[in-house]
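So, here come the structures, one by one.
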Structure I
Amino acid sequence: MRWVETGPGGRQGFSGEKPVAHVLTFHPRDLRPGKPAWEWALTLPKVPGLDMAGTAATEAEAKAAVEFVWTAWLELLGLQPIPERA
């Protein structure tokens, strides 16, 4: 997955040229100690048994969650990422 910054606190995840995910930080006024600071979501058709969105403490954790679900989504559909396009 290729990540592109979309503005302060925003990242868009692409597979090839198709946007498939986003990762956003919460607004500073909404941040609380010990609470998740980032939300993530895949913008793909839902597959039973997969959470397509969630929260994470860090940007790296949010991106890792997206990549994990993205891979699981592909596998459940019998697909694999194309290395040069992932």
Structure II
Amino acid sequence: MDWNTVWSLIDPKLIIVVAVCWVIGIGIKQTPRVPDWSIVYIVTAAAVFLTVWMIGWGPQAVIQGVLAGAFAVYGNQIVKQAKKGADE
């Protein structure tokens, strides 16, 4: 599955949720008392909450929230690994 396929699954009006979750993830990563393994869960929960707030409660909102949170984490990892690869 490539980047465009995943991107097409997310409702375009939820791009802001992806961006907010990306910033939340970066902020949490800089917090010393929060373990790295928990960041994905916190970002996903925030994405689901924001998505439900934006489009209303329902299974579609939960699915879109999980996709938006996952896309934010995945996108962050792509950027981080690309930088790491460029430095080597």
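Consider the structures I, II: one of them gives 2.9 for distance in nm of label points 7 Å out along Cα→Cβ at positions 14 and 46 as calculated from the coordinates. Say which. Derived from the structure labelled I. Given a computed value of -7000 for helix-only ellipticity at 222 nm (-39500 (n - 2.57) for each DSSP H run of 4 or more, over all residues; to 500), which structure among I, II does it belong to? The structure behind it is I. When relative contact order in percent (Cα under 8 Å, 6 or more apart) is worked out for each of I, II, structure II gives the greatest result.
Coordinate-derived values only; no laboratory data. Keep in mind the model is a prediction, meaning the values are calculated, not measured. Cβ atoms are built from the backbone, for glycine too; each structure is taken alone.
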